[in-house]
Structure 1
Amino acid sequence: MIEVISVEINRDASVIASAEAYVDAPSSLVWAVKTNLLTWPEWNADVTSIHFSGTLAPGERFRWKAGGVPIASTLQAVDSGRMIGWTGRAPLGIRAVHTWVFEAEGEGTRVRTEESFDGRLVLVFAGPMQRMLTASLQRSVTALKIEAERRAREGAK
């Protein structure tokens, strides 16, 4: 697998949000849960569908719905076990860059996610979009934590 070490969110974007959590599960398990894209709808209520038939590598594309919004994304960075990042486009010209970082911390994992939104619509509705993105990232981190900890308790089924 070709790996790119990192991708950065757009620090000049109109909307930037982040969230993090400590997950009481090994980083290898947390990574496995997050990077099995096809299972996202099973544990993240915000994701209602996903279509991905590629491998976990930069340049691979996937289509999904989050919060009812269709998104076309392209993996930009995969640093196995440590970081995954992608870009995405949503209707009305919304462009996103999203990163997830996984760090071993004691017996568990520190998970951090950041995302930037830009585009004309984002400029006009920056306040509401900021609130929506902040809440969405927190829900996603919490959902990942719950699922990874559940799998850890059940022996990583």
Structure 2
Amino acid sequence: MTEELKLTDRQYQLLNHLLQRAQPMRVYTVYGDQDEIARELGMTRQALAIHLKRLKELGLVRTGREFVDITEKAVKLLKGQSNDVIILVKIEPKYREKVYEATKKLPIEKALRLAGDYDLAVITQETVLDNVLDAVNNMEGVRETKTFISIGAIKE
């Protein structure tokens, strides 16, 4: 159940203004306090803070209370430059729900149900394309896939 949000006109105006000014960015979030992260890495909290400060200055992370965001810039640095991939999938109608559920378990960024010639759009990275495509093509009920590899962003 979702709780209905009650915003004032000013709060709505503020959120809308921020959204209009925002730059969309892919972010990966780690939840947990920094003491916990430091402990997992075998370093002091102070040492972690120094490293996070530098990573923040470089635009690789954002930090807050009980979370650290790893930016897309950091992911590209760690995993290498990878192009976005869109896989369009046609599914036998009686297998759609089964395929949708199985798709959630894949190393993908997003999966969208579609109306039209295709039933599903899977968005992932080129670095995992072979694994994702093999998995999708081997799902019961998948009739056809069509793959598109991005060669560059027009707007991010």
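General remarks:
- Origin of the derived value 3.5 (distance in nm of label points 7 Å out along Cα→Cβ at positions 22 and 126; candidates 1, 2): 1
- Which of 1, 2 leads on relative contact order in percent (Cα under 8 Å, 6 or more apart), largest value: 1
- Answer label among 1, 2 for the case where mean count of other Cβ atoms within 10 Å over residues 30-37, calculated from the coordinates, equals 12.8: 2
- A value of -9000 for helix-only ellipticity at 222 nm (-39500 (n - 2.57) for each DSSP H run of 4 or more, over all residues; to 500), calculated from one of 1, 2, originates in structure 1.
- Identity of the structure behind 2.1 (criterion: distance in nm of label points 7 Å out along Cα→Cβ at positions 70 and 110, calculated), options 1, 2: 2
- Ranked by Cα Rg over 2.2 N^0.38 Å, structures 1, 2 are topped by 2, which has the highest value.
Each value in this text was obtained by applying a stated rule to the coordinates, not by laboratory testing. These numbers were taken from a predicted model, which means no experiment stands behind them. Cβ atoms are built from the backbone, for glycine too; each structure is taken alone.
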